[in-house]
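In C-alpha cells below, several structures.
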Structure 1
C-alpha cells in the first residue's frame, strides 16, 4: 500500500516540476476562460472530473454521472457556498472591503497589469439515483487594467438545472442529459475607468437575457481491475444562446449577453483501492475537442484523488499545466474544502499563470 501511494504521489510531483520548468519559455498575453460552476473537487483535481462527476456536480460536468449514485441513497444540499479568487483580487477585497463590481474595477485601476478574478456560487441541490436538481446562483468578475481602461467581464448567473441518467449493459454504460433555464446579466468589453466608476454605470452598460442550455454525457466502465472509465461530455450542446432580453437581475440592462460556446471533453480514469478504507482516483482529460486551434497545454488536465472512505479527501493535479492541490472533510451534515490552482490566462498559443485559491462550505445530508 505504501509503495503505491509513494508511486502515485511521485508521478504527480514529476508532472508539477515539468510544468514549472516549461512555463517560463512561453510568451505572455492575457485572456480568461470562465466555468459556469467551479466546485472544489474539480479545481483540486486540475479540472479532470469528466470521468468521475457524481451527484449534482454531474449536472455541470457530465450528466451520465447522475446514474452512479447507489439506490435508496439521497443527497440534499441545503447550502453550498463556493468561493474562488486570484491572489490580486483577494488583496483588493481586503483593501476595498466591498464585493461590489465597481469597487473591484476601481481597485484594479490601482494595480495596472495585474489580472484579477473572482467567482462566488451558491448551489442548493437534491440528487438520487438517475435524477438530480439544483439551482445555481453565481457572481463572477475578471479584469485587467492599464490604469486608464479596463478589459472586464463581470456578471451574475441564475440557473435551475435538472438532469437524468440511465444505466445500460449491466451498469457498464451510462448515458445522461441535463437541461437548464439560464438568466445571465453580464458586462463584457473594454471600458474607460470613468465609465464603470459606479454601480449604476455598470448596470446601464450590462446586458441580460434568458437562454436554455443542454449538457449530455457518456460513461463507459470496463469490468477490470481498477475500473478503467471513459467519460465524454458535450456541454452547452450547439451553444447556449440568450435570445430573450430580460430584467430579472438588472432593471437597467439593455441587449442580450454573448452565447456560451459548446465544449466537448473526454477523460480516462482508474480507481486503485489502496486499502480497505483508502481509495484513489487518477484521471487524465483533454477538453475542447471542438476547438482545434487551442494549444494542447490549454486543454490538458490531470488529477489525483485520495479519500479515506469518502470522509477525508486529498486532491492534486495539473490544470492547463499549472499545479493544483486541495483537501476536504466531508461528513453527513456538512463539508469543508479548500485549496489552490493555477489557470492559464495567456492569449492564443502563449501562456501565463493566474494563481487562484478556492473554498467550499456546505450544509448537507445523505
Structure 2
C-alpha cells in the first residue's frame, strides 16, 4: 500500500471512529444537560447547604450546561459533512475531555473545602464517561488522565489522606488507564474492521481490481472540481472473450479476464486507478501519467503479448483513450463517453478484420 493510500485509509478509520462516537457523545451530552439543569434547580432550592461556595457551584453547573449545549450545537452543525466533522471533532474532543476532567476536579476541590475530605466520586464518573462520549487517541487519554490524577492526588494529600487512600487512588488510576485505553482501542479495532469490510466491497473478487462501485464513487468525486489537464481516461474491452469461452470453456475465459486485469495493473496501476466495471470491460483513470497516451498504450499492448506467450491464450483488447486537455472544461463523464466511443470504433474494426462481427458497436 502506497503512502497516499495508507494516509487515506487512516483518515477513513478516524472518520469511522468519530462517526460512531458522535452518537454516544450526543447521548452523554443530553444526559449532562438534563443533570445540570436539575443541579441548578437543586442549588436554588437548597442554597443554604452550599455556604460561601453557592455561586461557584452554580457557575460550574452553568458552565457544564453551556458546554453540553455548545457541543450538541457543534454536532448538529457538522452534521453529515464528513470532512468538516472530522476536522471539528479532531480538535474539539481533546478539549472537551480536558474540560470534563477540569470541571470534575473543581467540584471535588470545592467539596473538599466544605466537607474537609476528598470525595472522588464525580471525578471517577467523568473519567469513565470520557472514553464513551468522545474519541481520543489512547496516548492523549493517558496524558489527560495522568495529569488529572496528579491533581487529585495533590488534593488527597492536602486533605491529610492516609496510606489507604493513596493506595486506593493508585489502584483506581490503573483501573482508569486500563479501562479507558481498552475501550478506545476497541473503537479503533472496530473502525479498522469496518474500513476493511468497506475496502473488500470496493474490489472485484475475481481480479482484485477496483470494482464498479469504486468506479462510480470516484467519478462522483471528480465531478466536484475541475479536472487536471494531465488526467487520462482509458476504456478497455477484451476482444473475443465469447469465442474463448465457447472454444476452451469458462475457466480459460476467466483466466483471460484475470490476465487482462494484470496487464492493465502492470501498465497503469502506479499512475492512477484501474477498475473492472463489467464482465470484460475495464477503465483506467490516470492522474500521474509519466508518458504520453501513445507510449502508455503501446506498453499495454506489449504486456498483453507477453502474457499471451506465457499463457498460450491469445489476449487482445480494444481501447479508447482521451485526456482532459483534449476536452478542456468538460467533466469526467464526457471523457468517459468519448473514450468509450473510441474504444468501440477499434472494437468494430477488430471484428471487421477478423470476420467475427457478432455484435453491433455504436457510439453511446
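Computed over structures 1, 2, relative contact order in percent (Cα under 8 Å, 6 or more apart) reaches its largest value in 1. Assuming -24500 is helix-only ellipticity at 222 nm (-39500 (n - 2.57) for each DSSP H run of 4 or more, over all residues; to 500) as calculated from a single structure, say which of 1, 2 it is. Considering all the candidates, the number was obtained from 2.
To which of 1, 2 does the computed value 3.2 (distance in nm of label points 7 Å out along Cα→Cβ at positions 119 and 167) belong?
The structure behind it is 1.
With mean count of other Cβ atoms within 10 Å over residues 47-54 as the yardstick, tell me which of 1, 2 scores highest. Mind dumping the intermediate values first?
On the way: 1: 28.0; 2: 12.2.
Of structures 1, 2, the maximum of mean count of other Cβ atoms within 10 Å over residues 47-54 occurs in 1.
Kindly point out which one of 1, 2 the value 61, 45, 41 was derived from, the read-out being Cα extents along the principal axes in Å. The value was obtained from structure 1.
Values quoted throughout were computed directly from the atomic coordinates according to the rules given, and no laboratory measurement underlies them. Worth saying up front: this structure is predicted, and the values here are computed from it rather than measured. Cβ atoms are built from the backbone, for glycine too; each structure is taken alone.
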